[in-house]
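Some structures are shown below for you to check.
Every read-out reported here was derived from the displayed coordinates using simple, explicitly stated rules and does not represent laboratory data. Since we're looking at a predicted model, the values are computed, not measured. Cβ atoms are built from the backbone, for glycine too; each structure is taken alone.
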Structure 1
């Protein structure tokens, strides 16, 4: 089997290449604008001729290449349209022409935008595939457009396309300065496993499952996030007194937090629900909040070996003194 992985020098692209390359029966082509040990072809997804060459004989496409939320303050809107929309279109056209069996597009929970930002006192957002996307920045807008292109190519060309809306899996520090000043990084990430984070090992497994299910499903959009312990009836209290809800759903978390000097967030404003991905893709994520706490309690790394191998990459060549990347009014929206 021949597989094309775009964005092969990035977090998820590298992780996919690492895993796929362990199968001697799989030929992996890694495409990225940046060279790396996991990239075999250096170039852009917007280069139709290059993409056509890379697509020859390919059975499966994992399209992870993208401009991310951290690029909103450093790249133009046209840059986002070129890479995230036009680049996806170029890949879809080549995939359809080459009768690719499965096309998996890595999207983001940022497409939901304003749909997941309730005011204090309102219920937290229970975010499922039925939640209407309301993107708030150019990143979310272009990823939503790319998702729609995938659906269009399934409808008009019969291309089997699965869209995976992933929550946070990057190991970089949080972009919110006030949160970084109030909480330690490990504390933040552990809290996020309750509602908005996923380990990269589980993201990779979701992509592999999506490829297997694509011929049967044809098209689908799925949220890929750690399994939450919360229930819909928790949403009102969760947005005002998160710690009390966590005590009810994860008894005993307080003792570990006290020993580590940690705190729970005062409020949690949204919960990403992975039930559809688990059911339709037969996906079983390994890392959830309870598992992460158990690892911390044993003094072990709370991340998978794959996450450790990929490590921290950053999103820019420049190093910024006031956070992992610059934030402006548009890029300050949480994903």
Structure 2
């Protein structure tokens, strides 16, 4: 799981570099980018080949197919619920919708794993501080913490999905394969970590900036991306790590973004004096965080500052990386191991 999250992080090194035109590169089909996961879930009985051994990965997942997958997953969990960190067997989660969105599927999976209460806790905490997140914020935080989403890389980023897009059978298969591969330890770790999710009281400026940040939960990681759509000339809307910071503070037109000039993480990190760099204990909501091998007194370079995120407070960071826009603890994740310093842009 760590390697999946680090790959797009390393891509932030050259987020501002030119990309080969998408039309110049051969692309795999929308439905066959991960045949291994498809074979795995078919063998495990969670999904089936609907027609003549053709998985039809590009087809939209129907509600009936999602229900069948959750029923099979519940049977797997209920063979030994204690191994999944549960006190008792779980009922089968079902939907009445004819087709299922990414967020709808994630919500079903989180619920089937017995983590709906954790998602509700994350949602409630975020609402209570005044951030007004989307209704699926809590479940997306949990699902992406579990690593259930797949982020396409160059040159197939046009196949990425927005949170409210209908999920394909290929995407659903990949998520189910992750659940099978993660095992029960991942669910227990998610419960232990995310039940500690808390946010501090925020002032108006912090709520304004972070309200934009949390509203983009689940947006795709797009190498070089800075916009919600293709206005920046890329094949899909979404953000790389520093592009997410750029979206929150620059594209939005917030006045505090005027003091940010560099586009890459290293440029943003290096354009402030060393005396203004923030240690962990000094961080406040809305601060920009930088990650890599650099230390507090290092000269920021594209080699030693390779990632950026935005601090939510109380040890939580929202960033765009291997699970798209998602939330991680600073201490207690790979972010903490690579934290270099923070930068304050809000007054």
Structure 3
């Protein structure tokens, strides 16, 4: 196992600065997920760890070893790609032991490592099959087993589940969590899907435009976002946001904490609007409500009694409100402006 440390790291492509003066520590043995929208720099970070897209300046440490000038194959990392990168003409066994053969690992040891890896990912019975006869999930397990046999200090995963269907993605998320618990190795996982990040990570690194927005556990990032970007990106459906008149500030509340009623209520903020959409999602209903200023709010509830085109009141209780300043930074209860913002919200 090993920690990973970025020290004042910058990455440029020609004159385009993608990452600038970034500092980050990924803890030893953690399951850390780098998440953010496309182009935010998360895959660039992963490639810098692997050494296949070296930084322009700064230092990267894996454990207590400076790997800045070390070749990819000597970094004790294993990478699992989005497209699996497996050889269709080779058997499962051939794919898994390919790297071991290239490194001149003796046959007896190769066999032992392959069997151990296949047992961990549930592929023992498929050793002599070709990848073309296997499902997407099974092909992904080949890629994982091939990484495991290297016995790396760090596993790097670049959107490895994005080519799978929704049901299989859920299954593979569980399997990756179990695999991490078995191996006790540092996992660094890249995704643009915040549901994957929330369900798998013990630590999330949220990025946007090459900058880290927040580093926290899934629970902290959801309940205590540092800024408006984090508040909107984490959580599904996204947080409802409304500008506070004449202040430059914003107020928000989570859809699942929202109130919807046919009568005006006196709790936190209360806004009138019309239901423009009703989505039945099993035991949850999402109502989209639009006010006279063309703002749309989503309320998630188990109440199916409301219908589209119905006039309703929506809002959030005072204890469930989030406030942000003109720079989109969070204003918390102990900040000087908080009480006055509560009053502004009540007058909406």
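One of 1, 2, 3 was used to calculate Cα extents along the principal axes in Å, giving 76, 45, 33; which?
Working: 1: 56, 43, 37; 2: 62, 50, 31; 3: 76, 45, 33.
That value comes from structure 3.
Where does the value 0.95 come from, among 1, 2, 3, when FRET efficiency 1/(1 + (r/R0)^6) of positions 100 and 284 (r between Cβ atoms, R0 = 41 Å, to 0.05) is the thing being computed?
1
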